[in-house]
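Structures follow.
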Structure I
Amino acid sequence: MARETWATRAGFILAAVGSAVGLGNIWRFPFITGQYGGSSFLITYLAFVALIGFPAILVEFVIGRRTERNPVGALRELGT
């Protein structure tokens, strides 16, 4: 049985972002930014996203591609 793939790379990226970011986060972010210092908070937040968030999601994608399994199966394969 052939595996289904995404038609375009942009479709995959939009689906990944859509599943990770909910409406609650979009509505709450301006409030948090104002509460914790405005631009200094925003710069720190973006730096941590770039240093921690991006590599973490990249590792998740690579593990999924290499193992070609669901998340539980991928972690089991990594553990052996």
Structure II
Amino acid sequence: MLTDFDDACGKIGLRLNLTKTTFMRNGWVPDAPFSLNGTNISECSSYVYLGREANMMNDLAPELGRRKRAAWGAYKSIEEE
């Protein structure tokens, strides 16, 4: 599937950045290496997409903590001015 996506990208002049590409695995998928063109793709347990942290457990605690830190950082930057 990833090879097909890479081929489709190549047809319109795009390339996958294999150093930035990661994947998440759910419990239904066997633990097998994931690679493209001989390069292993790294696995992650969570990532931030469109400003929201996503994880396979759908645990909101890390996302709420991240937003709280960002809000306090914004508040402190305004407060110090």
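List of remarks:
- Here distance in nm of label points 7 Å out along Cα→Cβ at positions 43 and 59 was derived from just one of the structures I, II, and that gives 1.6; the source is II.
- When helix-only ellipticity at 222 nm (-39500 (n - 2.57) for each DSSP H run of 4 or more, over all residues; to 500) is computed for each of I, II, the one that comes out at -11500 is II.
- Structure (I, II) behind the derived value 4.1 of distance in nm of label points 7 Å out along Cα→Cβ at positions 35 and 67: II
- When P(r) over Cα pairs in 10 Å bins from 0, in percent is computed across structures I, II, the figure 14, 33, 31, 17, 5, 0 traces back to I.
Throughout, read-outs are computed from the coordinates displayed, never taken from laboratory work. These numbers were taken from a predicted model, which means no experiment stands behind them. Cβ atoms are built from the backbone, for glycine too; each structure is taken alone.
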